[in-house]
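Visitor: I've put the structures underneath this note.
Throughout, read-outs are computed from the coordinates displayed, never taken from laboratory work. Bear in mind the structure is a predicted one, so any value in this text is a computation, not a measurement. Cβ atoms are built from the backbone, for glycine too; each structure is taken alone.
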Structure I
């Protein structure tokens with residue numbers, strides 16, 4: 001485990017609680033933080049439910065769940081992170097809030113602590129510049145949902161040291177995950193390919209080529225995708241999809257990455273997908289019904 005025993009996770013939302021879940025089951029002590037205390041409690045409850053599902057499927061033993069839950073502690077304030085050997089940030093996909101978190105951690109962390117971001121698109125080098133330890137900064141990008149998905153992208157910034165990279169490789173391997181190394185370019189590998197495909201599916205809907213139902217059916221049955229692109233967009237969060245497209249569009253200056261106006265409209269309406277109960281599908285009905 002390369003000296004890493006205690007992991008701090010900033011952000012208790014969908015990705016943050018999933019990362020805490022995975023780390024706790026792997027034997028790490030975990031401190032879970034969020035700007036909203038209620039979200040930490042919600043995150044802990046989600047972890048309990050998800051571990052219980054794993055027990056029900058026989059993926060883990062009840063003893064594993066009990067031990068894992070005992071390893072996770074709510075940490076309402078970042079000052080609790082002074083004991084951490086690794087801190088993983090997993091908040092909203094916007095550069096400035098992330099940089100602010102890393103700036104706030106300057107006075108808290110011990111000199112040897114590694115800092116990581118779970119960003120799905122933002123420059124690791126830019127985020128590292130907001131810290132007092134760019135050599136100890138790296139991108140550790142988990143796929144969603146973290147307890148289920150096997151892949152983790154590792155992204156080195158310009159200043160990331162070999163020692164930090166090696167420690168991060170050992171850490172990710174200890175979680176039972178598979179590593180894909182990505183260069184520090186906008187959206188890295190998975191989202192560089194995936195989110196423009198989702199954006200194109202939204203354009204296909206916007207231009208009237210097909211309905212929500214037809215587009216998702218076509219890609220599930222015609223391309224053997226387990227989930228249609230619009231259903232997947234709702235699962236990821238339309239705000240996150242838009243943020244990634246904006247990073248690609250601004251970072252690569254190529255018109256092919258222009259976010260679809262319909263995606264922008266849905267985000268402006270607050271229809272962000274599953275987490276708000278409405279996106280390209282309305283999840284207040286059973287089964288969910290298309291909104292267009």
Structure II
């Protein structure tokens with residue numbers, strides 16, 4: 001069994017004893033699929049690693065209510081790649097909600113992945129929680145940006161559900177994670193984002209992709225999180241691009257009725273990560 005690591009609450013699969021009406025969420029991120037099922041990124045066959053992660057999550061997290069897939073879904077932004085993703089996410093057996101990253105094409109994503117149970121909504125409300133999915137894709141750039149439309153919809157949704165505990169999801173990280181090269185390509189208008197979120201105390205957590213690693217910290221009482229990638233991981237706190245030796249992974253979030261969040265991350269065990277760790281980057 002793959003055991004959880006890096007838990008903010010020292011949770012394990014066997015002793016959590018959490019309320020039965022909690023919302024169980026799986027976060028997958030940065031699968032970097034291609035139109036070609038055999039497609040590789042830095043030597044790793046990304047579809048195969050996603051398949052292993054989904055199988056592992058199905059085994060370890062049998063009570064999932066939904067999945068969130070937080071960007072860089074398809075590395076070549078191809079319709080065929082999104083169709084592959086949709087097919088694989090169907091194996092989870094629960095609704096899966098996707099948002100774009102800097103390698104995605106938002107229009108193609110929304111056109112290819114739409115409907116139940118795999119969808120690209122702006123928000124969902126379930127078990128007293130509101131989950132908001134933001135599009136931080138800035139076309140032509142690896143930087144992230146929340147445009148005026150996204151910020152307005154964020155404000156409107158928060159104002160419409162003041163009594164729902166809220167989890168916000170986006171691709172780019174909004175706070176520096178002490179990895180110099182990654183912090184140069186984070187959300188470039190984080191101040192505009194936080195100017196809105198700081199006014200809404202129902203926000204309990206903000207989770208992102210992009211960083212290919214787990215991180216957790218608090219800002220003004222809100223839990224900020226980053227997720228492992230379903231393919232390779234980036235080395236934490238690195239000055240330049242560097243691949244870590246951690247295996248593909250995923251994050252679990254348990255959203256409690258009182259607004260608390262229990263979370264931990266999982267990495268595959270005994271997985272042969274055939275990845276080029278000498279690479280200085282990719283595009």
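Visitor: Looking at structures I, II, which one was helix-only ellipticity at 222 nm (-39500 (n - 2.57) for each DSSP H run of 4 or more, over all residues; to 500) calculated from, given that it came out as -14000?
Guide: On the way: I: -14000; II: -6000.
Answer for the origin of the read-out: I.
Visitor: Using relative contact order in percent (Cα under 8 Å, 6 or more apart) for the comparison, can you identify which of I, II gives the largest number?
Guide: Details: I: 13; II: 23.
Between I, II, the highest calculated value is found for II.
Visitor: Which of I, II yields 15.0 for mean projected area of the Cα convex hull in nm², as computed? Don't skip to the answer; put the middle values down first.
Guide: Numbers: I: 15.0; II: 13.2.
The read-out was computed on structure I.
Visitor: Ranked on mean count of other Cβ atoms within 10 Å over residues 57-64, which label among I, II comes first with the largest value? Don't jump to the answer; show the numbers that get you there.
Guide: On the way: I: 11.4; II: 15.5.
Structure II gives the largest value of mean count of other Cβ atoms within 10 Å over residues 57-64 among I, II.
Visitor: Follow-up. Which structure, out of I, II, was FRET efficiency 1/(1 + (r/R0)^6) of positions 49 and 201 (r between Cβ atoms, R0 = 35 Å, to 0.05) derived from, given a value of 0.70? Walk me through the numbers before you get to the answer.
Guide: Details: I: 0.70; II: 0.35.
Answer by label: I.
Visitor: Using the calculated result 72 for percent of Cα pairs over 14 Å apart, for residues 145-232 alone, pick out the matching structure from I, II. Please list the in-between numbers first.
Guide: Working: I: 72; II: 64.
Checking each candidate, the match is I.
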